[in-house]
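Please go over the structures that come below.
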Structure 1
Amino acid sequence: MQSEPILQDLIQALRCLPGVGQKSAQRMAFHLLERDRQGAFKLAQSLAEAVDKIGHCSVCQTLSSADICGLCSDDRRDQQLLCIVETPADVMAIDGATSFKGVYFVLNGRLSPLDGLGPADIGLDKLVDRLKMGVIKEIILATNPTVEGEATAHYISEMAKKYSVRATRIAHGVPFGGELEYIDSGTLSHAFSGRSEV
């Protein structure tokens, strides 16, 4: 039996999503076509509109439908406190889970020489421009605790020193409610080395 080319195109298109392989894409396609055509239309419309209208904030580089995002244009936020993250999803996570009232800068990646990602590729030239303005007093480095994330945080902290900006790093370690016997050795080691006074 010859497969339907339009259906195969849909399955292949769904595979662009992270973690979606052939079988998952096939299940999604069949679900949308057999059980939720209205949802499929809504998904297609929302996706087309988002791709057409959402770009990057000219100030912080997060995803935004406006030139300057709502967080950057909110005058109630502390412009002297800048949290540096790797992705727009990190902004959403931090803003939803904490009481942080400063502003953000999204790197849209991390330094990775093996992948060909240098300082200009993740927007560090824009970050330098912001530091030069003299408004920022502290940066909070919230990059992921990976080798590349740590290297990126170190590189940025050295940049901040040149402009007399205080650089702090978010804590990493034992999760709230976690039991020590189930924590991996790398996390436990990092938690010990990053301990603070109580």
Structure 2
Amino acid sequence: MQTSLLEKLIDELQCLPGVGPKTAQRMAYNLLQHKRQAGIDLAATLNKVMVEVGQCQSCRNYTENDLCDICLNPRREQQNLLCVVETVSDLAAVENSGQYSGRYFVLHGTLSPIDGIGPSELGLSELESLMSQGGVEEVILALNPSVEGEATSHYIADICKSNNVAITRIAHGIPVGGELEMVDTSTISHALMGRKQF
């Protein structure tokens, strides 16, 4: 029996993170009942974005041009700093903090041999090439403190050492406004190891 268009839409909406069958069904019905034009506009934009948006040739951020707006911005003060992040969402989080004005490099994941993600999938040869060209004095690792994140951090640290580039990592620890008794032991351990002079 052939799948109806509505069933196909509900199935395909489930590719979005956090969208299960019920949520997908609600979205589809809402578009059909109240927002048909919005659905048509969404489909057109989605199609255009999927075709035209690629990766920045320098930092691997998403852009429809060869270089993203961050890489093209001549006013970024710390061109000698390179912040390495796992995802474009992480780049946005660092950028939104307003505390960083250097360059970025987006890995689009972490090393995970089980999932078939090795150095080439993360663009680590491109990262090394960027360092060997000169101009990068410090690499800041802003990777999640997972097992894969740690393995990736060590791999990048080796690249930095072989290119005589300083390497630092963002602090991990107690969130602002957090209470020690509510924080897990792993986070407390990271906070203790990353302590600094007060």
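FRET efficiency 1/(1 + (r/R0)^6) of positions 17 and 169 (r between Cβ atoms, R0 = 35 Å, to 0.05) was computed and gave 0.65; which structure, 1, 2, did it come from?
On the way: 1: 0.65; 2: 0.85.
Only structure 1 yields this read-out.
When Cα extents along the principal axes in Å is computed for each of 1, 2, which one produces 62, 47, 37? Don't skip to the end; give the middle numbers.
Working: 1: 67, 47, 35; 2: 62, 47, 37.
Value 62, 47, 37 for Cα extents along the principal axes in Å corresponds to 2 out of 1, 2.
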* Answer label among 1, 2 for the case where distance in nm of label points 7 Å out along Cα→Cβ at positions 57 and 137, calculated from the coordinates, equals 2.1 -> 1
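Any idea which of 1, 2 comes out highest on distance in nm of label points 7 Å out along Cα→Cβ at positions 49 and 105?
Details: 1: 3.4; 2: 2.8.
Comparing 1, 2, the top value of distance in nm of label points 7 Å out along Cα→Cβ at positions 49 and 105 belongs to 1.
Each reported figure results from applying straightforward, stated rules to the coordinates on display, with no laboratory input. What you see is a predicted model, and the numbers here were worked out from it, not measured in a lab. Cβ atoms are built from the backbone, for glycine too; each structure is taken alone.
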